[in-house]
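Novice: Down below are the structures I want you to see.
What follows is calculated from the coordinates using simple rules that are stated; it is not laboratory data. Being a predicted model, the structure only gives us computed values, none of them experimental. Cβ atoms are built from the backbone, for glycine too; each structure is taken alone.
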Structure I
Amino acid sequence: MTSETSEGLDLIKRLDRAEIPTHVAVIMDGNGRWATERGLPRFEGHRAGMKSVREVVEGAIEAGVGILTLFAFSQENWQRPAPEIAFLMELLKHYAKAELRDLVKNGVRVDVVGEIERLGRAERAAIDSIISATREGNKLQLILAISYSSRRELMQAAQRLAERVAAGELLPSEIDESAFQAELYTAPWPDPDLLIRTSGEYRISNFMLWQLAYTELYSTPVLWPDFRREHLFEAVLEYTKRERRFGRISAR
């Protein structure tokens, strides 16, 4: 895999490998606007956005990112028109089939977080297939947030802890941050170091509300279908220039 442009190559050379974020999360936004600007139906924006997914996955491996989370479909998205939802579900199945060989070849391990039970049988089967086939990947952990709601995730975590207390397995005084975090979908992985949101928006949009507590935020005006690995490298380069203090006094 190589960067497509000289700009990408230059950005890669400028990255301090010791400062690369371990976990990058992306809110992929702007498919609809991209299509509208071109006089196309919204689903063409979603289709075009699939190339950006491939670009970012390959770019993350090039940059040395260990974990990449993509916010693919929120629970709020279920409120969209039925034809658009159906097209997005077809895209999910297409991605699982079309990208599987390259994902395995490139050492990508795929996991999915969210209320997957809301998906249809074929979509769940596609997810199970890609998770199983990529289980040995060791270059990049790719997490797809599908049918995901952070508020719902937090509520379910609280409910599970309450059930454990009611069953006598846990004392209320034993509920600390570690106990709570262990009940989240993302328990196996560290919190994101960098969150990228495309299309110039500055909202978190019910995404990883707990996990983003100390995450560095980066917004770009680039619409998701136009987002390429060079844009990822720019975001990572900006991240490496920041000082993360986690509430402490600057060491500089």
Structure II
Amino acid sequence: MPRHWIRPLALLTAACAGVGNAAAQAPLVIEYRDKPPYSYTQDGKPAGFLMERTARLLKRAGIAAHYAEVPIRRTLQHLQANQAALCSPGLYKNPERAAFARFSLPIHRDRPHVVLAHASVAAQIRSLPRVAQLFSDSTLQPGMLDGVSYGQQLDQHLTAAARPVVRAQLTPLQLARMVSARRVDYMLIDEEDLGWLRKDAEFAPLPLVRIEFADMPRGELRYLACSQQVEPQMMDRLNQAIRELPTDAPAE
């Protein structure tokens, strides 16, 4: 190799190494949805019990992060596009998502969903012995939040419901208002969401009734869902942190 090539080549090699180190040190993007009390923004910062847990896990794993509140449908698009190293805490794992995302060990298990129904149909719904009969009743109109999963079994029930599901955008409160206005007869909601809604002054006067089913599926596990840009080594660090820090979800 000619001597006059050596110094430029060395500089180029050092520059490339610097770019590689900068990329390796770039903060992991954490996209979270507005879903209190799980995750939300307060005073310009991420808040909620899942965000607190995620921050502890990242600190334990030695991973710097940049946080952004993003609607769930857009986050799923970002995960599928795989153009950046990003993770989203609290997602359910299903076959469709597993086809394009890497999933951590579980970080939380939900309590079982309950039904939130308009008071005028509460007695009719309570008379049904099994939750599957709720969805097969063609006189009852179900509603759901668009772009979210309720867990594999409930998603299947909603897909096969006797009446096509009416979808609401954005928040459980918006869907609860639709139930109260009889645009839909009932919705599914997890206990954490319902507990948060009950703190809202707009929710209290709505003519809604909470109904439990004995055979409601067990609460789903929630995970960190990450793009394929998040390397297996980083996923291993996250999973080790999950194993080391106590959570309310069993390791798989």
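Novice: Given a computed value of 3.1 for distance in nm of label points 7 Å out along Cα→Cβ at positions 50 and 138, which structure among I, II does it belong to?
Specialist: I
Novice: Further, regarding this structure: Consider the structures I, II: one of them gives -11500 for helix-only ellipticity at 222 nm (-39500 (n - 2.57) for each DSSP H run of 4 or more, over all residues; to 500) as calculated from the coordinates. Say which.
Specialist: II
Novice: To which of I, II does the computed value 14.8 (Kirkwood radius over Cα pairs in Å, for residues 90-185 alone) belong?
Specialist: Considering all the candidates, the number was obtained from II.
Novice: Percent of Cα pairs over 35 Å apart was computed and gave 26; which structure, I, II, did it come from?
Specialist: II
Novice: Here's another thing I want to ask about it. Say we calculate distance in nm of label points 7 Å out along Cα→Cβ at positions 66 and 114 for every structure; which of I, II gives the highest result? Walk me through the numbers before you get to the answer.
Specialist: On the way: I: 2.6; II: 4.1.
Comparing I, II, the top value of distance in nm of label points 7 Å out along Cα→Cβ at positions 66 and 114 belongs to II.
Novice: Compare FRET efficiency 1/(1 + (r/R0)^6) of positions 146 and 234 (r between Cβ atoms, R0 = 30 Å, to 0.05) across structures I, II and report the one with the greatest value.
Specialist: Largest calculated value belongs to I.
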